[in-house]
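Structures for review follow.
Since every read-out is calculated from the coordinates, none of them should be taken as a lab result. Source: prediction; values computed, not measured. Cβ atoms are built from the backbone, for glycine too; each structure is taken alone.
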Structure 1
Amino acid sequence: MITYLTTPSGAKVRDAMAAGLLGWMNTPAQGNKLPYGQQWGADNGCFGRGYPGDAGYLTFLDEHGDRAHDCLFATAPDVVGDAARTLERSRPFLPEIRKRGYPAALVGQNGLESLPVPWDEIDVLFIGGDTEWKLGEHARTLTAEARRRGKWVHMGRVNSYKRLKYAHDIGCQSADGTYVAFGPDVNLPKCLEWVRRANSEGIQTSLEAA
């Protein structure tokens, strides 16, 4: 099964989230009020211009600490496309994230396959990186290893059924994207159908394999 997280773009999207059909992807720059009892993910906002600085990010996590138990992951700060610099930047934050009651996520970037992954320091592997890396052999291998070790795996920037099905099929348990935000009235039903199809086809494949 795979859970899809997105931004709360309007009342219908929020209703779908409240019904448990979608999860909420929250960032420090978003500024929306996060409801209680809803599955969500905390993204640092380093991809783009939404990162509030190191102290600001920890403050953001503190402010939502009463909902940490509903959070699938909180990403440590990363450097887009650079695994070595991401590890250097992320590792001091991983214990800080855990200390606040969140599952600590390392964002996998290009080159992680050639570096020692600090598996004991993380709870979640977040598949980032550029498109080629994200959809390539290295990300698939890392996903399989993470699952073998009992870690949750999430894939970022998933904005089509094809991509969601791919994430599901390689073993990701959640994914996020902004597709719904660009025309929620039209795109919300499509997105909900993606999730339904990916999960139902996954169940069917498992039954056939059995």
Structure 2
Amino acid sequence: MTLIENLNWRYATKKMNGETVPDEKIEAILDAIQLAPTSSGLQPFNVFIISDKQLLAKIQPIAMGQSQITNCSHLFVFANWENYTLEKIGHVFNYTLSERGLPLECMDNYKNGLWGRYSKLPEDWHANHAAKQVYIVLGVALIAAAEQKIDATPMEGFDASALDELLNLKDKGLKSASLLALGYRDSENDWLVNMKKVRKPKSELFIKL
């Protein structure tokens, strides 16, 4: 199927049937997440892949009791860095240069210039900027799931502070930004499954200058 056909097929699944997604399909989605673009290639996030039913049951009340949390196959928790540091940026640059077989100092001007700008900005800017990168990656994950014919529900309806505490994210320097439930639609019980997909008309959405 084409990209547009895949996007027309997918929808924010409201009821899932609990069936397990094969490992190879999950890995294909993870490959897409790994390859997704981010600002300066820093990938300032981690993704927690949760399939443990007991843990999912603890997350469900944190996520407004949404049934997809416990009826999905896997729940991805996207968690962004709380802040940027020279050490974190340097670690990413050093890994990239090592993989490319280049001298570690060859991008020092870029690295130092980047940190020179970031270091002057407040920590909430850091967290917000990193969270924006998460949403780029989340979009790629949704497209990859559709390609694999895996239903997916992105979620912001959760208590981020409570989830951060449950997963001990603060100690890891992370903040939960978004959830993505992956599984298979329960066609008999999902009210949205046969609804027409509706988006703004192009004439309203796009402005050509």
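One of 1, 2 was used to compute semi-axes √(5λ) of the Cα gyration tensor in Å, for residues 12-123 alone, and the answer was 25, 14, 14. Which one was it? This figure was derived from 1. When distance in nm of label points 7 Å out along Cα→Cβ at positions 20 and 116 is calculated for each of structures 1, 2, structure 2 gives the greatest result. Can you tell which of 1, 2 yields 2.4 when distance in nm of label points 7 Å out along Cα→Cβ at positions 36 and 188 is derived from it? Clearly, the read-out refers to 1. Tell me which structure, out of 1, 2, gives 3.6 once distance in nm of label points 7 Å out along Cα→Cβ at positions 28 and 164 is calculated. This value belongs to structure 2.
Name the one structure among 1, 2 that log10 I(q)/I(0) by the Debye sum over Cα atoms at q = 0.07, 0.10, 0.13, 0.19 Å⁻¹ of -0.19, -0.40, -0.69, -1.48 was derived from. The correct label is 1. Looking at structures 1, 2, which one was P(r) over Cα pairs in 10 Å bins from 0, in percent, for residues 44-107 alone calculated from, given that it came out as 23, 57, 19, 1? Value 23, 57, 19, 1 for P(r) over Cα pairs in 10 Å bins from 0, in percent, for residues 44-107 alone corresponds to 1 out of 1, 2.
Given a computed value of 36 for relative contact order in percent (Cα under 8 Å, 6 or more apart), which structure among 1, 2 does it belong to?
On the way: 1: 20; 2: 36.
Traced to structure 2.
Quick check on the output: 15.4 is mean count of other Cβ atoms within 10 Å over residues 180-187, derived from one of 1, 2. Which one produced it? Don't skip to the end; give the middle numbers.
Details: 1: 15.4; 2: 20.9.
Comparing all candidates, it corresponds to 1.
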